[in-house]
Structure formats: structure tokens, C-alpha cells
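Multiple structures follow.
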Structure P
Amino acid sequence: MIQKYRKVLSKTILIIITFCSFVLSFQLYDYGTEEIVDYAKYGQFVSTGTRYFKYIITDKKGLAKAVGEGIFPNESVYEDPQYLELKNSGQLEGSHWNFVSQDVNSLEEHKRNFYKWATVQEDPGVKLFYTALSLEKAALKKDPVDYKLLKHAIKVYYAIVIHSPRSIGYTYWNTPWYVAPVAIDKIKWLCRKFPELKLDLVDAYVIIENGYNDKTTDDIFIVSHGRFVNTSPKFKVEVDKSKVKKTLGDKNLVQLIQYENDQWQLFYKGNPMLVKAVAYSPAPVGTSPDTGSWNPHRDWLFMDKNNDGILDVLQIWVDKNRNNKMDKDEIIQEEFELMKEMGVNAIRLYHHGHNKKLLREIYEKYDIKFLMGDFLGMYAIGSGAGWYEGTDYTNPIHQQNMMISVRDMVLEYKDEPYVIMWILGNENNYGVVGDENFTGMGCRAKSQPDAYYYFVNEVAKYIKSLDPYKRPVAICNGDLLYLDYIAKYCSDVDVIGVNAYRGAYGFGFSFWNNIKRLTDKPVLITEYGCPAYAKGVSEKEAEKLQKEYLKGNWEDIYYNSCGYGLGNAIGGVSFEWVDEWWKAGTPPKFDPFLQEKIGQFAGPFPDGWFYEEFLGICSQGNGKNSPFMRQLRESFFMYKELWKKM
């Protein structure tokens, strides 16, 4: 009898240990019978590559068995012991939007997120996307990476293209978010990042005609489900540089060349150049443009806070041990020496009116060049408009004022060898006017897209009439909003500049492909960035998350530059070099003497929020030695290594 009880007890303990191990390791209950599902076996594709695409299931039971849990039409998740345990213990209660996977979550949290999203009532495509994202994050959280779980995440992403290619979600700003193109981007990124999968998705796309505005009523979805192939993605592209399709600019200074295979390359004085730039505005702690104590676009070029006759940017020091004081081995050096060490070859200047002597010295000493900009009426700068009135692109007086501003810029800098490009605006397409309760952006471009983009093109033509070197002219757009207007009106704009904050995976195949398809112009990412702060994690972990995010963004730029991928990327501007403590909001509610840990808006960042006062590659420590002290974050050393190779 005792022996019998021992056997029963041993068996019970083994079951408990097995169950606990199953839960803690997060292995799915049902992976399905096919790693990559052959949907043609279970249904029929209709009108692939057209607006009439659809998939008709003919064997629902067979498809459910093939795909596994979490994927329509399989419902085995409701039998999963882990799901039942979490549900019965109350761990899946609450809004599903509180179960959105982000990089900082633990494996256990990703697991809960998966079971919540796999069983929630939501738009089918949105539901599948966050189910897949939870699996992806869980797979990447494991050490080593769980490739089996990762392949299942890819299956879930792909199910969106099959079943819900027209799904639409909405962003924090209540603008449409097209799920299927992002799902394809995710699949292609995972296949690229993990060649061990030996998997690639080819010929898959979801094109949304009329999808570059904030309304969805006129959207037309053209869908091709593509196919998976058993091979790692190939990024290297053969470029015969003797076969040139188009040349822009002057070979003695800056030139853009498009080859016959449609790839683009930027040259500076005859040498290929991939722009590795930073946005730079070293605002002293306690100052703010909202109080009139700081002009972020010019003050650093003249600032001598300690009145010693030397510009502050020429006497910074690195706090190596982060003790917020200058030790004996921490020497004074020029900011631009640090930038050069990291691999910076350009700085973005948002609006002209600078210290030409200093710019020339930076160029001659460190070979750092400049992207010269004019706001073109954004923030009511250069147009003569009042803030609440906002720049009106139909107003001839505002137009004339902006033309004069641009003329002054070009005439002032046209003979300077360090200017490699003229950049017009700064995401003016987001521009709205405000009132006493809403500050707005001092610009009406969002409500005047026809007038705005037509005017941009007129300015581009005017610049070329003034610039003897015919440098490239870029527009700085906010993501791809109104990309179709750029294609329609901006034929004389040479470069599509885009401020884009899309996530750690970069910008996505659809991003590069849409610009190529609509404009056939080279692309400069005029801003990308990530905060080095996230709630619930240490400073060290937050820095690591920022580093991985920025690395993913740069790799995506590189893998779409000449000789790789779509070949239309010519570089990017990392936002930003050093933290600015005034950016959370206006005083007195927000104090520029405090580094605010308040998220400005939700988005694809480490904990789901954008902390604008923590975007620096360098921090200012506790702020007491501002603007002279720098603490180098992990991102600095990542760039230092990456920009030497790429």
C-alpha cells in the first residue's frame, strides 16, 4: 500500500513539475501541424494583386488544425492549461489595451498579453497583430531566442494578410493605422534579423490607394498574399555604376546619382556618402524657448555661459564614472571631437541664421558637414504670421516673407562647402493652429495640403535658381501623411525627408516601397529616435532599450541604401545628441529645471510612451554642470561601432 502511494505521489509530483516547467517556459499548447501554412490546401485565393482580393476557406477544420492556437479559425487556446490557469486566477481581467506587449515587459507579462489578445473581442486584424506581437516579444525575451515561438508569431502576422488585409486600427492621435502592411513589415524584419529561420516572404504587399490622409472612406486596398520561400533573405543588390539613369547636383560638391536599377547614391566631392547625422540643440538646463530664455536653433552657436571668451560647445567634458563631478582624468574637449569619435559626418540645422565662423571651423577640423534648413512657416517662423493665426500658405504676404527667408539662407550659405543639402520645413504637414487652450503649431499646412506642397515646390525651384552648386533640396515631412500630395506637386524636390518614429524594427519594407512607388526619389530620415527612459526599469536597462531601438532603425536605413534592399535610403538623422529638459511642456506646469518623466504621447517605444526629455545619445546627468557635462549612453558606443562598419 505504501509503495502504491509512493508511486502515485511521484507521478503527481512529476505532473506538477512538468506543468510548472510548461508554464514558466511558455511553450504553446498547440503549435499547429504546419510551421508555414499552405493556405491553398484549405481554401481558394480570389483576385490576388487586385482590390478584389479575398480568401475563401473550403476546409475550416483542416485549416484550424494546421495553424495552431491564437490564429483564426483555431480555438484551441480555450483548452490551453496556461490560459485556464491565468483566467481562473483573475490575471486576464481588465481592458485588453492594458495588455499590449512592449520591450520592457517580462516573459510572464508577454505570456499574459498573448492569452488576453488571443481571446479578446476586437477588430480581427488588430487582434491578430497584438497576439503576434506578444509571441514575438516572448520569443525574443528568451535566451537563446525561441525560434519555434518566433515562427508561430510569423504565422499569426501572416494570417492578417490572408484574412484581414483591410483591417484598420487607430493611433494615439486617432489617425488610421493600417495593420496588414505593418504585419508584412514585421515578417520581413524578423526574417532579416534572424537568418537562422531560413525563411523569406516574397511578393506580398498591401497597397492602400488614397491612404495618405486621415480619412478612410476612400481607401482602396490592393492585396497580394505572396509566398514563403525556404531561404534567408538576400539584401545585396548588384549595382552597375557605369549605368547611370539620372544625375542631380554638381560633381565638384554634392551630387545625387540614380542608377539604371533605380538605386540612389549621394556623393560629396566625388566620394560616396551615407548621411550619419545628429540633431543638435544643447539647451542649458533651466532654459526654454517658452520663456524666451533659449532659442534651440541658434543659441548654441554663440553661447558663452561662463563668460570666459570661449564658446560653451568648445569646452565640454565627459563624466566617465557618472558621479556628476569633474575628476582629474576627465578633460575638457570640443563637443564635435566627441561627435567625430562616434562617426557623425553631418549635423542637421533646422533654421538658418548661424555662426558661420564656427560652422567653418567644425567642418575644417572634423569634416562634419551640415544639413541646412528653413522652417518654411512651421511654428510661424519666417512667415510673419502670428502664432494663433498660423502660417497661411494661401496668403501672398506670408508666401513672400518665406521666400525672403529662404533667399537669405541660400545667399548666405551658397558658397560654403559644408552645406550638403537644403531642407524645407519640419513636419509642417502636422501643422495646425491653436487657441488659448491649445497651443497648436503656428502653421496651417495640414488643412491646406494643396497650397502647402505646391508652395514647397515653388521654393525648391527658387533655391535652384540661386544656388550655383544646385545642391539637393529636401522636404521634411511628418511620416508619410500626404505622400500622394508630394508625388503630385513636388517634382522639383530632390529628396524625401521624413521624420519617422515607427519602432525598434525600423521603418518597414512598405515605408521604403511606398516612397519609391509614388515618387522614385531618394529618402533621408530627417529624424528618428527613442527615449532612454521607461517606467518600471532601471536606467541601465532603459539605455539598453534605447540602444537596441536606434540600432534597429539605423540597420533598416543601411539595408535600404545603395547596394542593398530597395536602395533609396541616403542616410538618417538621429534625434538627438543631448537631452533637452524643457520639452515636456510649457511652464509653470512643467519645470525646465527638472527632467520630466511624463510621457507626451503613446507610441511604439520601450514602455509605450514617448519621453521627449530623454532622447539624447548623451545625458546631462543631474543637470548641475549644464551645459558643459556629458554622460555617454550606450547608444554612443553602439553608433561608434556601427557607423564604422555601415
Structure Q
Amino acid sequence: MLRNSFIAAVAGIGLAAAVIGGAHALEGTNGPAHALAMHGKPNFGPDFTHFDYANPDAPKGGSRISDATGTYDSLNPFILSGTPAGVSLIYDSLMVQSVDEAFTLYCLLCETVETPDDRSWVEFTLREDARWHDGVPVSVDDVIFSFNALRDKGRPFYRFYYGSVADVAQTGPRRVRFTFGGDLNPELPLIIGELTILPKHYWDTRDFAKTTLEPPLGSGAYRISDVKPGRSLTFERVPDYWGKDHPTQVGFNNFDSIRIDYFRDRGIAREAFKGGNTDIWIENSAKEWATAFDVPAVRDGRILKEEFAHERPAGMQGFVFNVRKPIFADRRVRKALTLAWDFEWYNKNLAYNAYARTDSYFDNSELGSRGLLSDADAEERDILERFRGQLPDELYTQVYATPTTDGSGARGIRNNLRAARKLLEDAGWVIRDGTLTNAGTGATFGFEILLVQPTFERMALPFARNLERLGIQAKVRVVDVAQYQNRTDARDYDMIIGSWGQSLSPGNEQRDYWSTNAAEAAGSRNLVGIQDPIIDELIELVISAPSRESLVQRTRALDRALLWGNYVIPQFHLPVDRIAFWDKFGRPAKIPLLGERTNISAWWVDPAKEAALGTRKSSPDGR
């Protein structure tokens, strides 16, 4: 995935983790508890001392320098205005997610969590020792303020995510209860558990709806120590952090300082890493991973270049149609253009055969639809049969499969382009003077592919050449991060390369991804612009699933409807994390389920390795 979510990246919102167990009935906590699982029981009991994918003896000290692309002009990532920096390190949430088990949250700011079997409400008892960095205790007022501020003044995402909360009220000196309305939504107690808590007394004298470059007050393991807008952002570890001995924090937050350096694009950032200016590099380009690291620092072992297997759901990455544009309103047109992208040629010639083709919005997981609907389990079949005649006929008679070629290029894609021409003709488009033209209006077929990374041109330019053979003029344009964010928030694009991170416990976020209400909300993740009451109903069925088994069936039904809507030209995914790093780090022996890139906060500076690396880091020959 290119990005799980812009909002998650900058605001620190947790995404639901993968579930690896079997079907479990929905359960409450049967009284106050230390943790809450979506289905089944938490792996770690109330007396656990640390997660087993962290090293409780990891030394504290040293620094880590990482990269970010683009710029920032605000330290308030919760609102739509501005280009925000990621500041999640300074904040704590009510609960934290285990990244090595079922979708399970463990109390952090809360001492206990309680919810009934129907999960119609959730109540948290706050810890007495939780403190803001100024020494003020974290209070119920802070929790209520945070929820209201995010829902009422925050990015549109929050209104969708918290839309089913009917009431939030103080129920005791340290207790707060969230009551839910509408249909059953068993994920809501966990969604609220991920709520980032903000200090009411700090924001009472400031406008939450405005951008700011003043370092905000937090309660987390780090505070902001240096702000250089558009250049870098530095965090320092808080020595007296209230939660440093909390079992969810033991073995994490080991660096004394973390600096994020901003670069114009990833190519420049990659060179900065190889030059010793940053410490860790997570690669998303197969070509660069294969060719860009043949440098002395890799050859002599100063830089370690490793692939870490993971079991994260792949989600969906692809060319995204903006169906708000009339040119893409017809599904036959979208299906035709899907035939024009040659994955096999791209993977063979430009990606070193590194990738697997994505053919589900929930790929690499049990949630992805498979086979013919007639062979599916009863609940999935029954759900979709209700919409027969309203969804594409192919959904009921065919197995969804992405188009394939033999990878030979122009000759290999010939049959696909021939099929594409037929679909375009059926939709009213004909070739006139070499240009695809609407037979009725005379309008020509042309559009822009808007990109935020130059590396994406490797996918877009060959695609545009194939489209040219269909008489379509597709212009590829790369813009900077700020302009890209502004244009995507305003829906000012024809096609982009986008992605949706998925989990094995999908829920409320699906509203933000695909719902009618999200389609025209600026900043939502409904990049396609889907406005379909059937999709809306399928989303609500996923959210209200009463058991793991039902969740799987309902998600597969949603997956089929999305796939046969041809809203995206699916691209590919990778089952490993590609991480390069200067050899000064130690890391836990266990790689968690969601992969090593999710666990870098458990790494530490190894004093012996750092001393051995010494001045060799900046030396061209490593001597």
C-alpha cells in the first residue's frame, strides 16, 4: 500500500488490525476489563507486563532520523485546513492496539473498559496517574472535549467514524460513557477506544479550527522540541512520561530524539538516506529496491537491506476513476480502460517481477470474495440475491478477474484493446480521425492522471501509451504534496493513483471509503465518488455483523459489489516490508503479524553497533 490513510498518517488514528482466529460470537467485557477484543478474548491477561513483540530490556538513548515527503505548515492534523505534520507521538489514546493478534485494544489512558454483550455503550474509567506534559491530570472533561472537537470541527473523516455515537456523558469522577444509536455496530466500543485525547485546558484558549505552528500540549511519550516549517520536525522523549512503565509502553519509545526531515520527493529522500542523512528507509518501488542500493554502504554492511514478511491485508491500490466526472460515469467505459493497463508487462519490465496482482479490495485475506457467487456461503449469496437486477449481471454469473496479458507489450495487449474498443463503442464512443469521440455530442475523450510521486509515472506513462492506441489522450501530471492534497480534497481530478488500507476487521471506515454521504464531503476517502444505495446498505451490514463468520460473508458481498462496479483499475501488492537501515539499531526478535514497519517504535539504538559504525557512516568507502 502506498499509504494506509492520509488521516491516519498525520493524526495517529489507529486502523483495525488483522484477525487471525476463527469465528467467535460477539461478547461484552462482563464488567470492567483491561482490554477488549472485536471477537473472542484478548491474548494478554490483566497482569501482563509487556507485549511479546517488544523488548522490555531495550536501552533508552540515541536518535532516529526519518523522512517525510513534501512540506508542512501546521501542527494541527485534525482539521482540514493547512498541510499538517504528523504529530501522533505527542498524544495518547484511551486504548492502544496490539499489532500481533485479533483486533484487540488494551487500556492506556483508561484503567478499565466496560461494554455489554450488545455493545450498545462503552464506559471507560480513567487512570489516576495519567498526566499532560504540564502536570495536569487527564480528565473526563478532556475525553468529552476531544470527542466533540473532532466530530464538530475536525476533518470529515471523524463525522463518519463517530457518526453512530448518540451521547457521551460523565458517569463518575473518572468515568465516561459513550452511548450508541442506530443499528448494531459491534466495532464502536473499539473505535472509541482509539480516540486520541486532547487537553481541554490548553485548547480553551486557542481556536481548534485553525492551523498552528505552536507545539501543542500532549500526554504522550514525546513532546515537540524543534519546529522548522517545511524542513524538519523534532521530538524529544519525555523523561518523566507518566506511562513509561505501563505494560503497553514497556519496550517502546526508546529513542531520546526523533527527527523527521522533509524532502521534495522520494527520490531526493532516498539519496539523503544513502548519504547518511537519515537512518531508516521504507521502500515502495520495486525498481529502486532492485537497482538504487548498489552503493558502498550496502556492500560493506553499513546499510542493511532486508525484507520482512508480514500478514497484513493488502487492501486496494489502483488507478482511481473519479466517477463524478461525466466521462467516467458509464461502467462500460471504466471496464474498457481497465483492459488497457498491462500489469504483466509492467511487473516484468519495470518491477522485477516483485508484485502480485490485486483482485480484491480485501486481498491477501479471508475477507476477499472468491469463485462464483453460486458457490459462496449462504449469507453472502442471500445478501446479493436481494439486489439481483440492480447490480451488474456479471456478478451473478462470472468470477471477477483482472485482465491479463503475456507480458510481451504491444502484441500481448492487442486482444485486450480489441475488447476495450467494443465496450467503448457500446457506450457510444467511436474513432474519428484517430481520436475517440462521442457519437452523440462530438466530444473527444481525454483526461488527466494526477500523481503525487514521480515514481508513479512508471505505471501511468505506459498506461497512457496504451490508451493512445484507443484514441484516448491521457495526460500525466505530477504535482507537489500540498497541491495534490488540495486538489484531492476538492475532488479536482479525473484519475489518480490511490489506495485504501484494509484490515481483517473492517467497519466504520468503510463509510468514509464508499458511502453516498462521503462522496461529496471534502477530505473524505471516497475518492471514487460512489453514490449507490446498495453499497450504502452493504456497508451497514458489514458494520453491524454480529460475529466473525458473518463479518467475513458480509465483507465478501461488499467486495463483489465494489469489484464489479469497476471503480478502480487494480494494481498490485507486496507480502513483505522492504526496509533499509544504517546498522546502529537493535530490534525485537519477534516480527508482529502486521509486519516490522508497524513496530519500528520498538527498535532501539544499540550502543555497540553505533560506536562501531561511528564515522564510517559518512565515509564513501566505509573506512
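Since every read-out is calculated from the coordinates, none of them should be taken as a lab result. Since we're looking at a predicted model, the values are computed, not measured. Cβ atoms are built from the backbone, for glycine too; each structure is taken alone.
The table for this structure:
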quantity	calculated
Origin of the derived value -10500 (helix-only ellipticity at 222 nm (-39500 (n - 2.57) for each DSSP H run of 4 or more, over all residues; to 500); candidates P, Q)	P
For 14.1, 39 (Rg and Dmax of the Cα atoms in Å, for residues 98-161 alone, calculated) the corresponding structure among P, Q	Q
Top of P, Q by FRET efficiency 1/(1 + (r/R0)^6) of positions 194 and 386 (r between Cβ atoms, R0 = 35 Å, to 0.05), largest first	Q
Identity of the structure behind 173 (criterion: volume of the Cα convex hull per residue in Å³, for residues 242-505 alone, calculated), options P, Q	P
Answer label among P, Q for the case where Rg and Dmax of the Cα atoms in Å, calculated from the coordinates, equals 24.8, 76	Q
Which of P, Q yields 0.70 [FRET efficiency 1/(1 + (r/R0)^6) of positions 290 and 370 (r between Cβ atoms, R0 = 30 Å, to 0.05), calculated]	P
With relative contact order in percent (Cα under 8 Å, 6 or more apart) derived as 12, matching label from P, Q	P
